[in-house]
Structure 1
Amino acid sequence: MEARLNFFAAPVATSAAAKAMKHLIAAGKAVEESTVPNSTLELVKIRASQINGCGFCLDMHTKDATHAGETALRLNLIAAWREATVFTEAERAALELAEQGSRIADAAGGVPDEVWANAAKHYDEEQLAALVVAVAVINAFNRGNVMAQQPAGAYQPGMFG
């Protein structure tokens, strides 16, 4: 499988779209500077990518999480986090926020107040803002990669800086 589009190859590389992608990448890196644990951010990215069917992002974030020390057991149970006992209450709240934020079209009114209140029990406002941005950014990457049919499997941790 070959991608339909490469944002960083000529002639697209100098386009406004390529510049926008670089800003999106920078936004993702900025969120990593928050006090939300990186392991939680990876769980959120993986769950959103599962929902959106983005193989490229699943490949990237499961490999990055593994490289950072995440266990295969936890990675294998992300899609079934409600039934799994391997996640903390804070991680569960982040996963639920990621799900609801990724499925906003499925729920009239967006993220339910109960979901937000549960996340607010575990994260302060700065951390909640970081989680919101992390969910928004991964959803943007998921959608772009799915539309461009970015193939999965070749990613190596650290490959993009």
Structure 2
Amino acid sequence: MSQNHLETPEDLLRFQLRTAMTMEEDSLAALGELAEAAVTADIKKLFRHHADETREQIANLQKVFRLLEVPESTAPSPSTKGISKQAESLIQRSEKALRDQITLSCALGNEHYEMAAYEGLIIPVTAMGATDVLKLLQDNKDQEVHTSEELSTRLKELVGA
């Protein structure tokens, strides 16, 4: 399904939903790369745990597509591609001693983007009164908020803040 021109709020919602699916798929791939780049075992474990949550979030989005009777598909997500490229660039140019800090910082930036993306979906879905869809999207956002808090806490511990 190609949506090159958006004319209605429904078109926009469908496009944003498709972008959210790409966002989560990109995040899942990035989490594997971040886990590999991280040095500390607990940080590697944190990324693997979040990958499991991301798989749940993808499953929730698949349910949202079905509930809204929208064909499941993806749309470009240049923001998540850019966040991943930034992480890759920083990892490549850094000393091993900085890798944990870099991976946590990059993951934190991605979480904040994901929280904003879900908020952009939650607001119109709330206005639609689609409570079953709202619950799935809110569950995803809540996981993103929790992960952001975990990443921030671990980063603060790492840098002694």
Structure 3
Amino acid sequence: MPELQPLRAEHAAPVLAFEVANRAYFAATISDRGDAYFDRFAEQYRSLLAEQEAGLGAFHVLVAEDGSVVGRFNLGFVADGIAELGYRVAQKVTGRGVATATVRELCGLAAARHGLRTLMAAAALANTASQRVLLKAGFVPIGPADPTSLGGRQGTWYQRDLVLPPMDGA
């Protein structure tokens, strides 16, 4: 079973391999990252780690038993107690409940580790798999997403309110 791990420097090569191997697959339903992303990957990866270190987000990879990355799951902190969830999984693991299980796991971590109360996620209308994942993970549609947040594609915002763990002594 793949393991959700916080993004670390040593994940750089497996993350790049994951992005390259799945680029065409991702581009069918979400915006392509573009050649510049791959040309400047090392710089952008360091920037992402710096964002995480600065407390602007919590970034994760789903690591298979062989050490390869089969998914990315990111929380971008946008306001007090609110974060945007973004994720992508490798084509080779789709259709097995991996994304749904990992999104559910991340919801628990978001509340327990980061004190988040609400997660938001946008899914393109053409990305029915992502819509199903969000619904199965307890998100509800709350309205249309601005196409600029989805690379020009029409979509829907989803939201999930999180249950925070009880305080000690409560």
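Every read-out reported here was derived from the displayed coordinates using simple, explicitly stated rules and does not represent laboratory data. All values derive from a computational prediction rather than experimental measurement. Cβ atoms are built from the backbone, for glycine too; each structure is taken alone.
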Calculated from one of 1, 2, 3, helix-only ellipticity at 222 nm (-39500 (n - 2.57) for each DSSP H run of 4 or more, over all residues; to 500) reads -19500, and the structure in question is 1
Among 1, 2, 3, considering only relative contact order in percent (Cα under 8 Å, 6 or more apart), which has the greatest calculated value? 1
Consider the structures 1, 2, 3: one of them gives 21.0 for mean count of other Cβ atoms within 10 Å over residues 37-44 as calculated from the coordinates. Say which. 1
Please state which of the structures 1, 2, 3 yields 1.1 when distance in nm of label points 7 Å out along Cα→Cβ at positions 5 and 69 is computed from it. 3
Given 3.3 as the derived value for distance in nm of label points 7 Å out along Cα→Cβ at positions 21 and 141, which of the supplied structures 1, 2, 3 does it correspond to? 3
